[in-house]
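As structure tokens, here come the structures.
Bear in mind that the values in this text are calculations on the coordinates, not laboratory data. Computed from a prediction, not measured in an experiment: that's the story for all the values here. Cβ atoms are built from the backbone, for glycine too; each structure is taken alone.
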Structure 1
Amino acid sequence: MIQLTQDTKQRLIELYQRRGIGLEGNIIKLIDPGSDTEFAAYLTACGEKDKDNRRKRLEITKQIQSQNKDLVQSQQENQKLMQELQEALAATEQSRCDAEKARDAAMDDLDMIQKRTQFELINLIVKVSLIIIIGVGLVTTTIYMIALFANKDTQIIGSTWSNMFGILLTNAFSIIGTIMGVKYASEKPSK
């Protein structure tokens with residue numbers, strides 16, 4: 001046990017009375033008040049105040065630990081949500097890329113179908129035009145030949161036949177030129 005002088009005891013009591021500052025901790029248990037009842041009351045008051053302060057600090061520590069635990073749980077939940085959000089964003093980006101690829105494939109298919117349809121239409125127009133041109137040429141030539149063999153006047157039929165072939169050739173080249181122009185005008189320039 002620690003023995004204090006009367007002067008030290010008196011100063012400690014005055015400090016406690018004026019400022020509310022007293023001894024704290026386990027040192028209170030080690031000081032012997034002796035027969036001084038006023039100092040014994042001082043040590044008892046300091047001990048009770050120390051117990052109250054320790055209890056308050058313990059409650060604050062528990063409260064802080066509880067809050068820290070809540071914060072750690074909140075942080076873990078936030079990290080989990082962030083990860084889920086990033087995964088959702090990645091899935092959305094992948095879906096967007098897949099949709100763009102599907103759209104590009106559909107556009108390519110549509111272009112191919114349009115080109116095939118145009119090609120088929122052009123082929124049909126050319127075939128019909130050639131059949132008409134050849135048919136008209138054959139009919140006109142047949143009439144001209146019949147007139148020649150029948151010894152009829154062929155001057156009118158000859159000039160008609162000549163004009164008809166000129167018109168047919170001009171129309172044939174005109175049709176083919178128009179079709180080729182439409183074909184090349186409708187093609188998309190290469191990327």
Structure 2
Amino acid sequence: MIEVTEHTRNVLLEVAKTKKIYVEGNFLKLLKAPKGDKEFEEYLTLCKEKDKTTRRKRLEVTKQVQTQNKELVAKQEETDALMVELQEALESAKNAEWEAEKLRDEAEKAKEKALEDLDLMQKRSQFELIGTIVRVALVIIIGVGIVTTIMYGLAMLSGQDTQIIGSTWSNMFGILLTNAFSIVGTIMGVKYASEKDS
């Protein structure tokens with residue numbers, strides 16, 4: 001214990017009266033009032049009460065700060081959990097968008113393939129139709145040429161005058177060849193025009 005000198009006693013009492021500042025903390029436990037000094041004993045008692053009040057307030061503030069810290073930690077954990085969920089949701093959205101883009105690409109490729117197949121089928125149908133027309137035209141032309149040649153040959157064998165039949169026969173072959181080229185030209189023109197339109 002430390003006994004307070006007269007001078008220190010008077011300074012402490014004066015500071016308490018004028019500035020309302022009191023001794024506090026562990027140092028207060030070491031101070032001892034001079035024997036018979038009631039005023040300083042009351043001062044020390046008042047200091048101890050104020051020290052208790054101050055300590056109690058500090059303890060309350062500390063508890064309040066600790067409670068707030070716990071709440072902040074809980075809120076931070078909740079925020080972190082929400083951030084993780086948000087990140088997962090964003091990744092899911094990106095994956096879904098990527099999948100949708102992939103499906104769009106596949107659908108576009110399937111559409112292009114279907115259009116190519118349709119175009120190929122149309123061309124094949126056109127080629128088959130053109131082939132059929134050319135075959136029929138050639139059969140007719142060859143048939144007319146054979147019939148005309150047989151008639152010309154019979155006329156020559158029978159001893160008839162073949163001058164008229166000969167000129168008719170050559171004209172007939174000229175007309176048949178012209179018509180054959182005309183048919184083939186028309187078919188090729190139609191084919192070219194249909195390719196240009198598509």
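By the measure distance in nm of label points 7 Å out along Cα→Cβ at positions 14 and 38, tell me the structure among 1, 2 with the highest figure. Walk me through the intermediate numbers first.
On the way: 1: 1.1; 2: 2.4.
Sorting by distance in nm of label points 7 Å out along Cα→Cβ at positions 14 and 38 in descending order puts 2 first.
Ranked on Kirkwood radius over Cα pairs in Å, which label among 1, 2 comes first with the largest value? Kindly include the intermediate steps, with their values, before the conclusion.
Values: 1: 28.7; 2: 29.7.
If we compare Kirkwood radius over Cα pairs in Å over 1, 2, the biggest value is for 2.
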Taking distance in nm of label points 7 Å out along Cα→Cβ at positions 6 and 174 as the quantity of interest, name the structure among 1, 2 where it is greatest.
2
If distance in nm of label points 7 Å out along Cα→Cβ at positions 102 and 158 is calculated for 1, 2, the one returning 8.4 is structure 2
